[in-house]
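Structures are listed in the sections that come next.
Every number in this text was worked out from the coordinates using simple rules, so none of it is lab data. Quantities reported herein were computed from a predicted structural model and do not represent experimental measurements. Cβ atoms are built from the backbone, for glycine too; each structure is taken alone.
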Structure P
Amino acid sequence: MQKLARDVKRLEKEVAACTRCGMCQAHCPLFERTRKEADVSRGKLVLINGLIDGLFKDAQGVSERLQRCLLCGSCAHGCPSGVDTVGIFIRARAIIAQYLGLPFTKKLLFQKILSSPERFNGFMNLAAGFQKIFFREENNAQGTSCARIASPLLRHRHLVPLTETAFNRSLHHQDVRKEGKGVKVAFFVGCLIDKAFPGIGHSVVDVLDHFRAGIFIPADQGCCGIPALAAGDLKTFETLVRHHVDLFSAEKCDYLVTACATCSSTIIKLWPALMKDKDRELFKKIQALAEKTVDISWLMDKRFDLSAAVPDSGKKHEVITYHDPCHLKKSLGVFEEPRRVILASGNDLREMKNSDACCGMGGSFNLMHYDLSTGIGQIKAENIIATGCTIVATSCPACMMQISDMLAKTGQPVRVKHPVEIYAEALPRE
């Protein structure tokens, strides 16, 4: 415990920046549900302080409270003192995980499978082939599946199924590395787009190709590292960062583009923050990539002429509402650009109530606290349905999974799409 206290003490200065004003209560979606002080940032920072001062001896209990967090950044976004709560919680999780050790299942999943893109891709391709045995397709607008067996983990979930042909396996069908006349763009695909939403990846390629961008999509891509990092596994996180830095530094580009809000935030903010104490040359490469990383909607709005999409006059206009992913609006300040992309497609945009409220996904939070995740997500679904929209758009595949689950439970025929998909569908066909 003394060693743990010394290690956690490295966070003391950042933790001390919290004035205990309680403003985080007004922004935390979890506190809104539970009204428990230990569920809000202020309470968690008190727990970390308790470890530093040696007041608490139950490291496991503190760990469980720190894991009970969406890492949405809502508290940091609304903090008048500018406390980097997400950064503090992530590093505290890692320190405590080193002290307690990772559970066997997480160590196996992260260090033996996720850390190697080749093994991870092979494992997920195998899982996609067997999913029909365990899941049945639901006839709904969201295209979700439900478990055939009454598993405690899966029985209430409407899951977006894994695709039979992952995006990375379909690249040989098209020459995406051809020389373009415009900006040179490297595309970081991300796990969920590759495995569950390949249509987003193909839409990104279609849009970049339409605007004559040079496209570089390295093979053997994997995860950005956020699942391992959120669990406190710095070893796997560092392995994945080093792997992707080597991949994307191999060829010069103007931008590193993603279509995943979480991947964008991780590369721009967490890669440099967590790797700044590593070797200097590696950190310089990480900084260079972070500075070039942008969301696909930002790139489209800032560098391309969105009026190039001329919708088919005979096509019915859709009523679309937009959900702001926490990691895009609150972390990176990108929220107008996706809306301009949607409007440029010729459809109608109708704002929902509290469009930037967290949907309740939170990655592993959804797995460990599905009841709380569902409670938060149901509010989002109600706000979506109240707009009368036919499509809800969002720029985060994880949010798409959560919203699909919530809408499927209601039986409402609202489809879930990414803004780049909506725009790509409006492009003139040759």
Structure Q
Amino acid sequence: MADTIAALDQLERAEAERGEDGWITYAFTTAALDPLAVLETLDPRGPRGYFENPSRERAHAAGEPIALWQGRGERRFLEADRWVRSLSAKLSCVGEVPRLVATFPFYPETPGGAIDACVFLPSWQVVTEGGRTKVTLAEVASPGAAARLARRAVDFQKFTYRTRPAAPRPSSATVLSEVGGRWFPSAVDRATELIREGAFEKIVLTRAFDWRRTEPFDVYAALHRLRRGNAPCHTFLVDEPEGAMVGATPETLLSLFDGEVRTESVAGTTRRGESAAEDARLAEALLASDKDRREHDAVTQSILRRLGMVGVLAATRRDAELLRLGNVMHLRTPIVGRMPADRRFFEVAGELHPTPAVGGKPRAMALPFIPGFEPHKRGLYTGAVGWVSADGRSGKLFVALRCARLRGGEARAYAGAGIVAGSDPEAEAAETEMKLRTVLDALT
């Protein structure tokens, strides 16, 4: 009771401080909650955010925005940071600084159909880390905001999950149609020709597959299956104008906490074995593969160079290791550095995105070729999704991989492969189909 009275007093002071200019947030701990179950129960419309790493017991669900920035273009990360600065100046926080959900599509803009980058302050969010649950509520500063926040806090402190009727199981087998037909093998051949001619060193080509059925896809059930089956990955949900993007990505673009910068190079892929001995043999072959090591090293060196360009201090890499997932394994190199005091989260993220793992190398030479190859629009696929603190000093962005866009009974699933000298069209096609299984298994 004393805590509630003290919080209301602080909220009322924040309301008086802000007047009718800006926003007020209230962060407090509650009994343990499952953020995905909260999101499913409330089922907010409009932009949402969900990010979870099951193996590290970290999850974050966020509802509809009360403050929103959208933009596009080459300077979108810097423009987003300017908006974050302006929002922070008009924010009064009782408790911890809130998180802002952030989504940046792969392309800064594309003639005839780009989607905007988006950063927003959610009206509510639930974060769990190591068994501890924190709720953050936000209100537009106006008369009565303190009382509204206090009432809403009581609702979360007494939160009751609501079970929705189970979605019907599909009545027919999965039938996928590839967007653009059989374009991929010839595109790989042409890409390797351009590599031999010196146009670029590497290019990432992605495929899109459509699945239509009479039964609607269940976004929350798909997320639950993704987190159960992909514990080492980052399960996510973000919204596009054309539907909800759900996935389980193995790759972090940028993590920044207490001045420590963390990112990683993830490139080079093979399948998992049907037995322990086969799995070990495939792992040894991946570690020894000249083609995969060249692809992986190109990504690693590019990331280190770009971190240096924005002044990240003492960025170091470990030796490549194996990242073992359900049906594939990758080469992975963790990279760690220190953030200079005069840099901010979005500045570094904008320099890193897109890495050669999803675009190409050199970036400026490879990226212009991609739209001429791919018959589909990527949208948020291979873009950056996650969150940034409202002070712009910390956050986490993931590369949107192993994902599908859902809308009613329609799903579009994506997978890609890095093309370098020596790439074989059949092998690259098989790699994309292995990757595709992660999300397709979660939709059935």
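Computing relative contact order in percent (Cα under 8 Å, 6 or more apart) gives 22 for which of P, Q?
Q
Assuming -14000 is helix-only ellipticity at 222 nm (-39500 (n - 2.57) for each DSSP H run of 4 or more, over all residues; to 500) as calculated from a single structure, say which of P, Q it is.
Attributed to the structure labelled P.
Once Kirkwood radius over Cα pairs in Å, for residues 133-292 alone is calculated for all of P, Q, which comes out largest?
When Kirkwood radius over Cα pairs in Å, for residues 133-292 alone is calculated for P, Q, structure Q comes out on top.
Of structures P, Q, which gives 1.1 when distance in nm of label points 7 Å out along Cα→Cβ at positions 205 and 221 is computed from the coordinates?
Derived from P, not from the others.
The value 0.40 for FRET efficiency 1/(1 + (r/R0)^6) of positions 237 and 317 (r between Cβ atoms, R0 = 41 Å, to 0.05) was derived from one model only; which of P, Q is it?
Answer by label: P.
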